[in-house]
Structure I
Amino acid sequence: MKTVSKGIVLKSIDYGDTSAVVRIFTNNLGLRAFLLRGVKGKRRKTPYLQPLSLVELEFNLHPGRELIAGASVKPLEAYQQLADDVRKSMIVLFLAEVLSEALRTDAPDEDLFDYIATRLLTFDLEPFNPNFHLCFLAKLSRYLGFFPGLSTSPQSFDPEEGAFSDIAQTGRLGSSGPEIQTLQRFFKEAPAQTRTTQLNRKVRNQLLEELLRYYQLHIDGMRPVKSLAVLRELLDD
């Protein structure tokens, strides 16, 4: 059956000299693997297969086949700044790694696809926002099914229970401190409101570690994010 999909590239692995197996999250088929022929080589440049590129695919869908071959692919929306801004590029690589762990279903989810694509296009065109990945991951949890319970005056956050609390708590999994109110802001407020939040590198890294711990508790088998160490150093005060 002839099928047309919009897609977000998550990961590409070389296959032979000129081809690649590309994991793509599509708007109408969820996560799929595509064998794309003729997209690699010295004379062939395909920047639209970089992590989190937005593409359009046309292919014949055969039920039961895990690897889709013979697809044609072209850019859906070309980013304007991501490739030229090392800080934006690093955040994109980090988010691509997280999304590769988080997006595992072949069920279609147009709302999830639209959220990711829209936020990436906004990130590309707006001035650099060092808090973008914090807000992105916080809001993404709603689409993944583990958005936390919020509090009127948060004093602690329990990532295992997925809830902020008005009562300060300590324990193996609970976290408390003044940063908790800032963390809830990324879940609660609109992205435009959080982009002006002033954070030093130490606090930003603490909040990111808390978000990743939350994800790892709610996504079975989620592996450590390898690009985290580089991202920590890059987003300086």
Structure II
Amino acid sequence: DAYYEENELENGKKLVNKLYNASNFCFINLGGHRPKALDLNTLLPLDCWLLVKSYDVSSKMQKYFESYDYAHARNLLTEFFWGVFCDYYLEIIKKRVYDLPVDNPDKISAQTALFYGLNNMLIMASPFIPHITEEIFQSFYPDKIPNAPKSIHLSSWPKMDLPSDFSTLDIQVKSILEIVALLRAQKAKLGINIGAEINTLSIFHPTLTATALASFEFDLLAVSRAKKLTLTKSDEIKVEIING
């Protein structure tokens, strides 16, 4: 037997709404884009990380399912979908999917990650919220995936061997996400609207190199609304906003 928890119903409702809204964002910005067979080498580092991370989460969820630990499997999904995909990734790549030309490789990279990443998350969510995931899947994917299953519940569980160099990319992207979190906190502290433009975002970091930062520069400038970035080696991670 399980105790009745009304807040669990409310949390479930919020998850369904969030999944529906995130899916709409993806579908609107995918438009008629139908990516070819997935090739991680064609993706920008952030997009590659998002996809590989989704497969990593699915692998860990499968292990929980095999030991009948459904609660931890659901928590993994929620933390990744809500805490990473929605709160960070979608916000960071908005300018690429909104503003770049349809044939721009950086826009196509983001669209490819949205296409495959959302499909993976719908499959991972389907054991917990079977009806809404089926509705979302049927509204978009069947005519865009070769030999698509008739139902999301007939889809293969997402699987991929992690690239050998993924640990390095994982460290870099986690640093970028931490920088974005610090930026948001700094803007709030200074009373600056999250969407307000700033002159310079100064980043202080112990290990992030200028070469690595360059791979994320467009997205960081976009999400920070900064005109330029600076990077200084430091013992701790922090950011400073410079205006004027």
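Any read-out appearing in this document is the output of simple, stated calculations on the displayed coordinates, not a laboratory observation. The structure presented is a predicted model; accordingly, all values stated were derived computationally and were not measured. Cβ atoms are built from the backbone, for glycine too; each structure is taken alone.
Sorting I, II by distance in nm of label points 7 Å out along Cα→Cβ at positions 16 and 40 from high to low puts II first, with the largest value. Taking 57, 46, 35 as the value of Cα extents along the principal axes in Å derived from one of the structures shown (I, II), identify that structure. Considering all the candidates, the number was obtained from II. Tell me which structure, out of I, II, gives -11000 once helix-only ellipticity at 222 nm (-39500 (n - 2.57) for each DSSP H run of 4 or more, over all residues; to 500) is calculated. Computed on structure I.
The value 23.6 for mean count of other Cβ atoms within 10 Å over residues 112-119 was derived from one model only; which of I, II is it? Among I, II, the structure yielding 23.6 for mean count of other Cβ atoms within 10 Å over residues 112-119 is II. Source structure of the calculated read-out (distance in nm of label points 7 Å out along Cα→Cβ at positions 72 and 152, 2.5) within I, II: II.
Among the shown structures I, II, from which was the value 5, 23, 31, 23, 13, 4 of P(r) over Cα pairs in 5 Å bins from 0, in percent, for residues 136-183 alone calculated? The read-out comes from structure I.
Taking relative contact order in percent (Cα under 8 Å, 6 or more apart) as the criterion, the highest value among I, II goes to II. A value of 1.00 for FRET efficiency 1/(1 + (r/R0)^6) of positions 8 and 128 (r between Cβ atoms, R0 = 25 Å, to 0.05), calculated from one of I, II, originates in structure II. Computing mean count of other Cβ atoms within 10 Å over residues 56-63 across structures I, II gives 14.0 for structure I.
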